[in-house]
Structure 1
Amino acid sequence: MDLFTLTAAQLIRLIASGKASVKEIADAVRSRLKETNGKTNAFIRSYADELVRSGPCPIPIGIKDNICVEGREVTCASRILKGFHSPYDAGVIEKVRFSGGILLGGLNMDEFAFGSSSESSSYGIIRNPWDLKRVPGGSSGGSAAAVASGAAVWALGSDTGGSIRQPASFCGVVGLKPTYGRVSRYGLIAFGSSLDQIGPLTKDVTDCATLLKIIAGYDERDSTSVAVGVPDFTKALQRDVKGLKIGIPKEYFIEGIQPEVLTAVQAAVDFFKKEGAIIQEISLPHTEYAVATYYIVATAEASSNLARFDGVEYGLRSLPDKARKSGIVDMYEETRAKGFGKEAKRRIMLGTYVLSAGYYDAYYLRAQKARTLIKEDLDQAFLDCDIILSPTAPTTAFMIGEKVNDPLSMYLSDIFTIPANLAGIPALSIPCGFDANRLPIGLQLMAAPFAEEKLLATAFAYEQAHSWHLERAVI
């Protein structure tokens, strides 16, 4: 029995029965990390000296490299933060430590979470464990690839426009973006402050519910954290969906979706109908504006957030040639030119442009109004249905290099995931099949704010009737 293939729930039962020790599990997963990382490049660094802890969930977990861990280097996979060591733990890391979690290391990602393919990291491209010539999705590509390959039992990612759910879809794991405010963002290095949420990537829904319970909860250090109760999400897991109202948004079933994705998602709809759920077509009329709205709001916030990285207090400092330049502004320019990658520069420039005096009203203000309309569409939909169902991504994992020179095509990879971030609602991706190349397909479920219990219960009912989540990538 390979311990690294098991879920956290299975491992906890083994520990309780005395059939495996926490150290044996940690050693098995760390060994798998060493075995696979040369192929996937999922981890930037490992914490080989991290102690095995006591607690109810002593599970090996990988941490996306934009979440602060005290005393550890955290770089957001960018040259500009090279050498920066966090002086404190993020709120979620404190909670993971308290539960007994074993921190495995920092996971690779798109630089500053800017991407949908994990090809923009300064630490190199991440590869999909199901096909090493393909991308794992982004920006939490390292998180998804680590769980899919057995190099981590759990992983933490962040989701700004689909960065947990799309990699989960591409790598055949479960990924959840919680409601905005459900999980503390304290210690998450910000991309888009009104959009970012930390969430779990796991092998199945039970593990997802368990990890969400660990990391959720109010944090006074995060001004966007919401003081709502944290239920035991695992107690909500059940197979009965009779009477559940599921909305199918007609705007999400469009031309350009890979036929095998459409077939798999339709099969999921048929399953829920057969189990007694009420299936109804709904309309989200402002969906067509979601991608444009997102790439104005997100880049504006990124431009503002990344202004702090200038070579003065931490990270990279690149001094200009004194024969030509010598001022502090020259140092800023030199540092930022050398420190940021191509995609980061693109988004900083776009964000600066839409916030500039001459274009603020034409772009940013309009985008915020469109965002309100998108949120109102979803609010209205949830008056009539419990869950909204759609594909997670329009295709399965694409080839490395296929879209890297076509930013618009790359941005459209997140067309189905972006609205949940704009509206702040919870959304989850769960495996629902494979295409002809044996690449995973993801099913997205969305729910009203703070309705994670209903979301997880629906996903669990689907998962328990299928075996997609039991398939493992072989590398």
Structure 2
Amino acid sequence: MPKQVPKAELAAILKAVAGFLQPASLEKIAGKLPRSLARRTLQRRLAQLVSDKQLVALSSGAGQRYHSAGATAVTEPPSLAAKDLDTGVRLSAAAKEIKRLVSRPSARRKPAGYDLSFLDGYRPNVSAYLSPALRRKLAALGRTTGEALPAGTHLRKVMDRLLIDLSWNSSRLEGNTYSLLETQRLLEQGENAEGKGAEETQMILNHKAAIELLADPAAEIGFNRYTLCNLHAMLAENLLPDPAAGGRLRTHAVAIAGSVFHPLEVPLAIEECFDQILATASAIEDAFEQAFFAMVQLPYLQPFEDVNKRVSRLAANIPLVQRNLGPLSFVDVPQSEYTSAILGVYELKRVDYLRDVFEWAYERSCARYSAVHQSLGEPDAFGLRHRERLKEVVGAVVRDGMDKKAAAAFVRREAQKLPDANDRKRFAEMAETELTSLHEGNFARYRLRPAEFAAWRKTWR
């Protein structure tokens, strides 16, 4: 006979959730309980209350948030900030219009449900989200060799770098606050960053495991249930209320914080649409159209209980890995632009904004892994503006023999000295990227001597 859950325990959880004005994370709820519960136990209790329709689970940022059934969710995604900042992403007129529409308060946006025609109307190799010219451009940027090599050859060459970049950037897009250097220490040395929650650490480690699955040369890797469900299971490990939900299609309704979009609810329909997405993606011949189709349709369906966008970002790399094209690591992609672009798909079924972000993201990723800087046009204006300061910060890290932990703290302190608050985070990210990219062939541009660089490399761990 199943063990009966104490009613007082469930009542305490409901009371704790009701005390928050905004949807609350598992950690915040745990902090309000009269007596502590093991994380797994609290996850099971929350899942039961969601199943009993006494709580509503929302997908938001680093994990799920919960609010009382009948209450109105008031969280907004980061993209809805009052000030429209220049993030550097090139946007078309259509993308700017979508951005304007999804940036309005929720009360002024029209509720939208899942539209089956959005998927049904797509015909592989007839329909196309990306123009032929854009596909040719991306193919030229991503080309790594003229030889016919086994699938995944290029990925394995850049694997060490990609594990850090993609784990960090994909997690960052979910609101994770680990820095690039803290991520590198975690993945290379297993050292958790001070002051970070277990959920953030788990998210990054899960990305590492999922990326390693993509590097598997097995013939089974592709747009199929084995790959997508196992990607989800790895990305969701220890992050969902129900441990069995990893890799399993959802059987209950979910809501998305800050959006007026209502995903499909009927389990049988979710399963049918998921299989249709996989079949359609498998039939698409162009690698970039395949990748972008996954980034559009997987989050729109929300096939899993949570972690859907993370699955779509890694799944977008499947065709690139198989064809030995440069990987998509989402380097430098602003969280606000990505979140708003996804809202454009959810609420308007328009892909122009996400397409512009995808194009810009792939350009930046290719510049990270191959010598195509000359193809990307003008140098980054932000980097030019802070060029001297970046050299000073990177030079100081090397001359003082800082390890990754000390460097991460130093970079944060130096970034805080910038007068414009909007520049600080980007400057810190750029400085950390410069540090992780230092090697014997480029350190002189930071006015460093060979002996200084050699001594620093011994402490860089």
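All of the numbers you see were taken from the coordinates with simple rules; none came from a lab. Computed from a predicted model, the values in this text were never measured in an experiment. Cβ atoms are built from the backbone, for glycine too; each structure is taken alone.
Some observations on this one:
- Computed 0.20 for FRET efficiency 1/(1 + (r/R0)^6) of positions 230 and 310 (r between Cβ atoms, R0 = 30 Å, to 0.05) - originating structure among 1, 2: 1
- When distance in nm of label points 7 Å out along Cα→Cβ at positions 214 and 294 is calculated for each of the structures 1, 2, the largest result comes from 1.
- Label whose coordinates, when Kirkwood radius over Cα pairs in Å is calculated, return 22.1 (choices 1, 2): 1
- Of the structures 1, 2, the one that 3, 12, 17, 18, 18, 16, 10, 5, 1 was derived from, the read-out being P(r) over Cα pairs in 5 Å bins from 0, in percent, for residues 182-269 alone: 2
- Origin of the derived value -10500 (helix-only ellipticity at 222 nm (-39500 (n - 2.57) for each DSSP H run of 4 or more, over all residues; to 500); candidates 1, 2): 1
- Read-out mean count of other Cβ atoms within 10 Å over residues 126-133, computed value 12.9, structure in 1, 2: 2
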